Structure I
């Protein structure tokens, strides 16, 4: 029997309990026959005010992610999507690979991660020098730079917004994000990448591509794009950036 609404694919999505942006973002980019089913990682301490607390968030994610995966498996998804990004960059390329191996081992399914989605997108655009915007503390930014450097991209500038709590990431305004984009842009920058799935960036990235005349990759759009294309779903989506519209 085929699912009445997810007749093309059902995606199992893992996100932190504190994240209020990635779920509505994914729903806003949905296409007929594809459904997203969320399972939440319980974040008991959302303090991100310094490097130590930021790293503790990653500890919480690692402790809880297995149970979150097992819960969403009960709806029998076809594919997994990671609705958080810091963990997918942590430890560089090998850290990402180990994370993917872990999710595949738990679920038996293929998985889309923000880190790999951004890598694929940048290669499609032929970008080499990138500016990056994150909500992270310096330790998070260091891991983002490590990942991109190891796969052959030069991070010319990174703007970490140092959000004090996990929930506060969703409070960053469009004006603040616009300023951050401008800070990391420059004539030598081929593309802008935004990390952090709780930053509301999808619509702004679509707009920014018009006034910068270069790719602006919002991580939620890139991750959703990877999930769709990995499942041979080629529908074009407008209003979420050139990646989903043109590729």
Structure II
């Protein structure tokens, strides 16, 4: 997305100060990690990416997408209970970065190069089933000129679900649920591929899909499906200054 004027970064777990199951760049305040360590990890992320103001959310696996502007205190440093509730952020401000956190769910950046608007979305199976992708795209004037980056998420081989989950995801994803029968007779669901296919069906002009599986790479990513209690990595999305 850089060529179109946007910063999109997917963090990994190295480079922070957290320990144990949260080792080491845990960015999630909603975990059992020590808050001061999370704050230090966030400071390191901000410094590494050269960010100024950053907006974050209290994510609830829903469909709410909140439009934000620069000029408010950095929401990502606030306690989790003081953050706005939702699963997507959207801005046209050139001075504000958007952050969503994941540990298997799909992080998605969506942008319109013409209006210079960008969104960051947290999409788990519940959010996809509820229609967060279509509700986000409706906020943009023309899906065909949009670009999307779908980040690392839990892979198909590691995401066993029930038939009810597949049915719900199919209903909320324009019928694009990607799955196959698993060795135990239960479906294996591919969240990232499902999200990317849904975006294309909804008319998004260009969709880039990461091929990393969060559950497959313990040294690189946090994974709730693999580890249970664990940390969170981030998607960071922002407008770049015009040259």
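Read-outs: derived from the displayed coordinates by stated rules, not from any lab. As the structure is a computational prediction, the values presented were derived from the model and not from experiment. Cβ atoms are built from the backbone, for glycine too; each structure is taken alone.
Can you tell which of I, II yields -14000 when helix-only ellipticity at 222 nm (-39500 (n - 2.57) for each DSSP H run of 4 or more, over all residues; to 500) is derived from it? Working through the options, I get structure I.
Once FRET efficiency 1/(1 + (r/R0)^6) of positions 23 and 151 (r between Cβ atoms, R0 = 30 Å, to 0.05) is computed for every structure in I, II, the highest value turns out to be that of II. Here mean count of other Cβ atoms within 10 Å over residues 15-22 was derived from just one of the structures I, II, and that gives 21.9; the source is I. When mean count of other Cβ atoms within 10 Å over residues 55-62 is worked out for each of I, II, structure II gives the greatest result. For structures I, II, calculate distance in nm of label points 7 Å out along Cα→Cβ at positions 167 and 215 and state which one comes out highest. Checked I, II; max of distance in nm of label points 7 Å out along Cα→Cβ at positions 167 and 215 sits with I. Please state which of the structures I, II yields 26 when relative contact order in percent (Cα under 8 Å, 6 or more apart) is computed from it. The read-out was computed on structure II.
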